[in-house]
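These are the structures, in structure tokens.
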Structure 1
Amino acid sequence: MKRVLVIGGFDPSGGAGLLMDVKMLTLFGLACASVPTALTFQSTKTFEAWKPLESKDFERMLKLTLSDLLPVGVKIGMLATPEIVSISARYLKKYRTSINWVVYDPVLRATLGAELSWGGDFLEVLKRELLPLVDFLTPNQQEASILTNREITSSKDLKLICTTLRSYGVRHVAITGLKKEGRIYNYYLGEQERLYSTKELPYEFHGTGCALSSLLLAYLLRDYPPPKAIFKAMRRLSYYLKKAPPLQAGQKLRLIL
């Protein structure tokens, strides 16, 4: 059984973060370990606050986990602070030879609008230390703009922004969740250039970025080439969303197992 490591924030509602990542990866028969970077105080409807783990506690968990588990894949989500970014990068570099794929979904802002990182040098440390170790980056439109300080106003901006992100050392980039005329688009730039789309559903969902990037890692670990892996992940996520039962609480992704 292939082993993977998930690094990210803890969402007690189960709709995003570590719990969502582990759900998706487990569906594909992958053995998951997880290390939290932050605790969030939220329900399916409300986001109240969050707090990062102490960097020494995060490093202690990460060190113990990696000493016992050599993952073939790593999924990264919320990183919270520059210190946690630096620690993650240091350990990824140490164990990089055993890791086939690192997928990073740069969770910089919650669905309900809250900022999810602290520290004025967060982006600088991220670009300098972590992104050169990332194989596949999956920002949404807002996150891609934050990372590059460029707005997406036309299709030409997509390639320009992805090229900028790749200049940081990332091999593959997919800007996800672009909405236009009733469809959702994902733009991929790496080995090839691709634009994929699927029909937009008439609901609001929580945790779709986490789910998509975790599905992507699962397909990459099944040896699908990156352009095919992001297409398969998008199609599988669309299937889960269509099958999700309605909830009486806030909207969130529910899996049919």
Structure 2
Amino acid sequence: MDLQLSGKRAVVTGGSRGIGRAIAHVLAREGCDVVVCARGEEALVAAAAEIAAETGRKVSAVVADTSKAEEVDAMIESAVRTLGGVDILVNNAAAVGGRGAADTLLGGDDSLLRSDFDTKVLGYVRASRAAARHMVEQGWGRIIQISGLATRMASGVSGGMRNAAVTNLGVVLANELGPHGITVNTLQPGAVETEAFRARLEGMAESHGVGVDTLLERIGQSNAIGRIVKAKEIAEVAAFVASPLAAALTGESISVGGGSPNVYY
């Protein structure tokens, strides 16, 4: 299927690894020119170079911290200069699983909430505001937010709240921006096989006396599809949602967890 994405211009935050990198790769494969953004320059530049080499598209790296408004504005302006405009924004930049901090009522404190909301929730707001100004001018755009299945299930205090906030934000932005030809949708992954997820499982696997691959297989058995979802599979859904073919889809929250009944950390 031709997704009609050839020539579109995309910005993907958190694009140096994991889900963000996979989305950037699939969008480039479908014909988009892409700016990938993240805080770590080395991994980001390497990801951009690899995606460009594999797809033949223009892929540029812009270092930015989404918790800093001035860096987000500069990132979008850099993307506009580099690509000639912005048609697609993928909000994905976030620290996965609270970086090992206690995410409970009694064991945690406000620092994790502040960090998570400033980076993910407010970061998504900042990037959406900056990109939407350009999308409104051209009368077309796609904003895709990466939330999580913690929205729908009991999870950590911050993990659940930040994802629920992102999901609600998607509905609000869809209503505001729809008259300007801009759709906004939210994808909710569960456990996804990425480098970061594998690293987080290493300690758990050791305590269970098994290898990481064995633990991944066990976790995957709880999904309806019988396995862990891969980052590329999230990216394929994102590419469709970003395409002109998905014009009727906005304000929606789409579970991409493989029929997962639980969120694993």
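Here, each number is a calculation from the coordinates, and none is a lab measurement. Treat the numbers as computed from the prediction; the structure is a model and nothing was measured. Cβ atoms are built from the backbone, for glycine too; each structure is taken alone.
Summary table
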{"item": "Structure responsible for 15.8, with mean count of other Cβ atoms within 10 Å over residues 66-73 calculated and labels 1, 2 on offer", "result": "1"}
{"item": "If helix-only ellipticity at 222 nm (-39500 (n - 2.57) for each DSSP H run of 4 or more, over all residues; to 500) is computed and equals -14500, the structure in 1, 2", "result": "2"}
{"item": "Among 1, 2, which structure scores highest (criterion: FRET efficiency 1/(1 + (r/R0)^6) of positions 122 and 226 (r between Cβ atoms, R0 = 30 Å, to 0.05))", "result": "1"}
{"item": "Read-out mean projected area of the Cα convex hull in nm², computed value 13.6, structure in 1, 2", "result": "2"}
